[in-house]
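The data blocks that follow each hold one structure.
FYI, it's all coordinate maths here, none of it is from the lab. These figures come from a predicted structure and were not determined experimentally. Cβ atoms are built from the backbone, for glycine too; each structure is taken alone.
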Structure I
Amino acid sequence: MFTGIVEEVGRLVRVETGAQSATVTVGAGAVLEGAQVGDSILTAGVCLTLTNLRRDRFSADVQPETLRRTTLGEKAPGSPVNLERSLTLRSRLGGHFVAGHVDGVGAVKRLEPVGNAIVVTLEAPKEVTQASVDQGSIAVDGVSLTIVKVDGGELKVSLIPHTAAVTTLGRLRPRARVNLEADLIGKYVYAFLTRVGGREPPAAVGRGGLTWEKLGEAGFL
C-alpha cells in the first residue's frame with residue numbers, strides 16, 4: 001500500500017522484453033534506503049516487487065497483465081518515473097490509499113494554466129470515471145491528486161507548482177499517456193452499488209437497491 005506522495009523521480013535504465021512479459025531496471029536513490037529483495041516500490045503508479053537490488057538501481061519483473069493495463073511496456077530507457085516506497089504503520093498518510101493496481105490508461109487532452117496551478121484534462125476509461133467523484137482522489141502515474149471535475153469520459157485535476165516540480169507530471173504534454181488508479185474506497189462503493197449479483201441486497205439497502213440519489217439524500221454526496 002502507498003500514499004501517492006512521490007519520494008523521488010527515478011530513471012528507467014533498461015527494459016528486457018520477452019514474448020509476453022518484461023524485466024525493468026530503474027535507477028534510484030532515496031527509495032533504495034533500507035530496501036530488500038521482495039519489497040514493493042510504486043513505479044509510475046505500478047506496484048513492482050524488487051527482484052534484484054544494487055546500490056543505485058533495482059530490477060523487477062513485469063507480468064503480461066501489467067504490460068496490458070499500464071504504460072510500462074511503452075517506456076524507453078531514460079524515461080523518468082515517479083517512485084515511492086510502500087508505507088509503514090509509522091508513515092504519514094499525506095495523500096490517499098494507493099494500491100498500485102492501475103485501473104486504466106488515460107491520455108492528456110488539455111493543459112491550462114490557472115493562477116499558480118496547471119489544470120490537466122484527461123481522457124479516462126470508464127473503469128476510472130465510474131468510480132470517481134468531484135473532489136475525490138485519483139492516482140496519476142502514482143501521484144495522489146484531487147479531482148476537480150468528472151465530466152463523462154473526462155477528468156480534470158489540478159497541479160500545484162510543487163507537484164509539477166518534484167514529479168513527472170510537470171513534463172506532461174497533450175496526448176501523453178498516464179497510468180490511472182481510481183480511489184480504492186470509491187471502487188469498493190461502486191462495486192457494492194452495481195454488483196448485487198442476483199441475490200437479495202442487504203436490508204440496509206432497502207427496496208429498489210442503493211442508488212447515487214439515495215446516497216445524496218442521506219447526505220453522503
Structure II
Amino acid sequence: MIELAQVLKNFTVIVAEDDDEVRKRLKNTLSFYFKKVYEAPNGKTAYQIFLKEKPSLIISDIEMSNGDGIQLVNQIRQIDQITPIIILSAYSKEEYLLKLINLKIDQYILKPAVNKDLFEAISKALIIPKDHVLDISLDVQLNTANNILTYKKEEVVLKKKEKDFLVLLYENKNNITRYNIIQERIWKDKVMTQNALKTFVKELRKKLPVQIIDNVIQEGYKLV
C-alpha cells in the first residue's frame with residue numbers, strides 16, 4: 001500500500017454517492033492517498049465537477065436521485081472514453097452490468113466495499129500500465145504518456161493542450177467534435193473565442209507532419 005499511496009498523490013478523484021455517511025467515509029479514506037477528492041451527492045453534480053475539474057478517476061454509486069450512476073457514466077462516455085470509472089453498488093442486477101460493460105467501466109464492486117477490494121480496483125484502473133499509443137490516423141500514432149506524435153519515422157513533441165485536443169478528436173473519431181465540447185474539455189473554465197480556437201488549430205497543423213484535422217464549418221473538427 002505504501003507504493004500505491006505514493007503514486008496516488010498525483011491523482012484526483014470524484015466520489016458520487018447519495019448516502020451522506022458512505023460518501024463521507026469514502027472521502028475520508030481516499031483523502032489520505034489522493035491529491036484531491038471531490039464529493040458529489042448525485043450524478044448531476046458529479047458531471048458538473050467532472051467537466052470543471054477533469055479528475056483522474058470517478059467512483060460512483062448506481063442508484064442516486066437527480067442523476068443516477070448509469071446516466072453519469074453515459075454522459076461522461078459521450079465525451080471521454082479514457083477516464084477510468086469504478087462503480088460501487090448494492091445491486092448485482094444483470095441489466096446494470098450489461099449497460100455498464102457497454103459503457104466501458106473499469107471495475108464493478110458490490111457494497112459494502114472493504115478497503116482491500118476498493119484499492120485493488122483503484123490500482124487496476126490507474127496504476128497497471130495501459131496501452132498509451134493511439135492510432136490517430138493512417139501511419140499516425142500518438143503516445144499519450146510522453147506527448148509524442150509519430151508519422152512513419154518522424155516524431156513531433158506536442159504540448160499538453162495539443163495532445164489533449166487530438167485525444168478528444170480521437171475519442172469522437174466517428175463524429176464531429178463540436179465547439180461546446182472543445183470548450184468544456186480543452187479550455188475548461190477559460191473563455192474560448194473562435195479566433196483563439198482557429199489560431200490554436202492553425203499552429204497545431206503547422207507542427208503536424210501530415211494533415212489529419214478536418215474543419216467542419218460552423219460545427220467543429222474531426223480527424224481525417
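Just a few scattered comments:
- Label whose coordinates, when distance in nm of label points 7 Å out along Cα→Cβ at positions 67 and 155 is calculated, return 2.6 (choices I, II): I
- For FRET efficiency 1/(1 + (r/R0)^6) of positions 11 and 43 (r between Cβ atoms, R0 = 25 Å, to 0.05) computed as 1.00, the structure of I, II it came from: I
- Ranking I, II by FRET efficiency 1/(1 + (r/R0)^6) of positions 107 and 139 (r between Cβ atoms, R0 = 25 Å, to 0.05), the structure that comes out highest: I
- Label whose coordinates, when helix-only ellipticity at 222 nm (-39500 (n - 2.57) for each DSSP H run of 4 or more, over all residues; to 500) is calculated, return -11500 (choices I, II): II
- Which of I, II yields 13 [relative contact order in percent (Cα under 8 Å, 6 or more apart), calculated]: II
- With Rg and Dmax of the Cα atoms in Å derived as 18.5, 60, matching label from I, II: I
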